[in-house]
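Here, each number is a calculation from the coordinates, and none is a lab measurement. Bear in mind the structure is a predicted one, so any value in this text is a computation, not a measurement.
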Structure P
Amino acid sequence: MSILAYMIKIIDRCGAIVSIPIGFIILYFGSVSWFLILLSFFVTASLFTKYKQKQKIGLSEENTDIRGWKNVLANGGPSASFAILFYLFNNDAIFALSFAGSISFAMSDTIATEIGMLSKAKPRSILTGKEIDIGRSGGITIQGEIAAFMGSILIGTLCMLLLYRDVSLPPQIIFLASIVGGMIATNTDSIFGTTIQAKYRCLNCKKYLEKKMIHCNFLTVQEKGIRRIDNNVVNFLSAILGALISASFIIIYR
């Protein structure tokens, strides 16, 4: 699957290489059920990404659709870590819920971004409500929110049907935990994107960019945010948040 994703230009070579051990870790330390959930996310996210690639829209130049190793690690790394913890702590249900929350976020955020960028209406800042450029971090659209919700329901359903076999939790708790964790983390990701994520501006054309680079023969300058926090760091933080929120549902059961 990693090789296929590389061939159809969903992920680059390094991204494909990193995705392989993540898959094996989840399969070995989690279970086949965990791997099937990961695989479902990978396939669905790839399909949405490929669909968006076919649309002729103008986006920020650094917001390419081909995902690198940092993006793969930011989205899959937390899930792999929870699989290891699940194994080390004798199949503790809290880590299964953490896995569900992190994957739910990854799915919701990915398809919300892909569908949101196809919206005819400009996205609005999640904090101010003002219109912002398409592709700019911190923006939300109605289509994107609906897509995020559907993504969280998909993962929640899969987790409900598959994870309950590995842990002694009622399926409805797994389902609800996945949806709530995924949705809150996805919208928090937008808040992080508009507050702490580094943002840059071209000195010549004033175009918005998300990383330091040469544009119009000028070096972009940082406009706001924290320099070392890029979109991948924001995704990682949000995945952890989604995991914590979903894991908190263990309190309802215990």
Structure Q
Amino acid sequence: MRAMWKASLELGKLGIPVKLYGAIEERKVHFRLLHAKDRVPVVQRMVDPRTNEEVPADEIRRGIELEPGVFVVVEPDEQDAAQPEASRSIEVTRVIPRDALDIAWFERPYYLGPDGSNADYFALAAVLAESDQVGIARWVMRGKQYFGALAAHGRHLTLIAMRAAEEVVTPDALAHPAGSAISASERKLGEQLVAALEGSFDPGELHDEYRERVEKLIAAKRRGRRFAVKEAAPPRARGELGDVLRRSLVAARKERDAAA
């Protein structure tokens, strides 16, 4: 695994050299836009919609639309001046209990590996793991400011990039439970259903079915064949909650017994 960035993890006066690694690898489907007539990739150009004439790159500016048709133009030097100051430091500002951080804040995970100072690195990972705490960190990487959660992952450290406060939506606006309360029998059925579905986590179940179907489609068309997707519609839950839970419980048990 190749490191994507080097930095110093700063905790007060202690600096720990680290390397940053991507913890995920994007494998999304990316299409090219082609001319249907001759299969040549089309080229995107910037044009003035009033004259339909192409606008040279040196005449294009960035702007923020305040209201329809009203823009504030930001010059290139002004945008550069607003960029955060470059740094190689990952500053840990505080340490909090792990359960104090909701998953809604998390955006993208990274691994942090040691870069020479192994003793301090592994000692920090052990302390965070034993105390079940995470550090709140901030850093600047490639012209962008980040906030993140520093946490132990086994014997190593992870750094999970977090969203800014104004981007996180709280669940306060969601509907609250209404109507009659859940009966004891319905709760018992729910508990049985959850128990019937308990098992170990299998990452292999989390695969991108859309990408797999597109890959099969491309492979079939490359061989001059047709590929049709036949997928049954998911069943719809009907009836009272108790009846739905009972049917789900029976189906879950049958599926679990068949897989055993």
Structure R
Amino acid sequence: MRIEYAVYLDKVVKDFGKVRALDGLSLRVRPGTVFGLIGPNGAGKTTTLRIISTLVTPDSGEVYILGRKLPEEKDHVRPQITYLPEDAGIYHRLTGWENLLFYAMIYYGKTPEAEEVAKYGAQIASLPEKDLNRKASEYSKGMIRRIAIARTLMLRPQLAILDEPTSGLDIFSAYRVRKMIKGFVKETGSTIILSSHNMLEIEDLCDEVALIHKGKIVAEGMPQELLRRYGGRNLEEVFIALAGGGE
């Protein structure tokens, strides 16, 4: 059963000192879907994403990623996963194109294949050629984020993990980023897990969503299903109700 899911977490516990970040969290993510993880600051979203990305080992519970058991098989999983932290940046002294090529060369060396991967990244980012050839120090925050996300997706991972991909972006930049993500999933069939504070974004992007509160999943399902089940006009209302009115 575990290998049927791209991500399978069962009763996962993680403590940082005296703080319990995850308290028996269970999660199932089907392959080829966009899965949203939502919740307030400190709910355990980033810890969950870092466990899925093999960067953090839980204290207890079962974790299977792409059919492999963690942490025992993490070396088999890592080449098939990419992870974009919320605060990820790019090299400001390089152009957008040079950022993509440099990252591709980490995996493929100075080869024609690396250049093809970088070209695919440029296609995902969908920036005009004149902007790709400008130094990143001249970029807007939205342009930086588009290059960072393209860098994460251009390797065609089986699983891409995006922590707050549109955080701090204006409405136009956020729209372009969502369009990038949708286009990538449609083309590749990869699985994407993303966290966001933007409930409208989650409703727009995600096939399924989980609401996390105090280290536990309090609800999970398709966005429209959750709205019907809990009688909310939007996911924000559903979450506030499940989280005890925001207390």
Comparison of P, Q, R by relative contact order in percent (Cα under 8 Å, 6 or more apart) - largest value held by: R
Given -11500 for helix-only ellipticity at 222 nm (-39500 (n - 2.57) for each DSSP H run of 4 or more, over all residues; to 500), calculated: source structure among P, Q, R: R
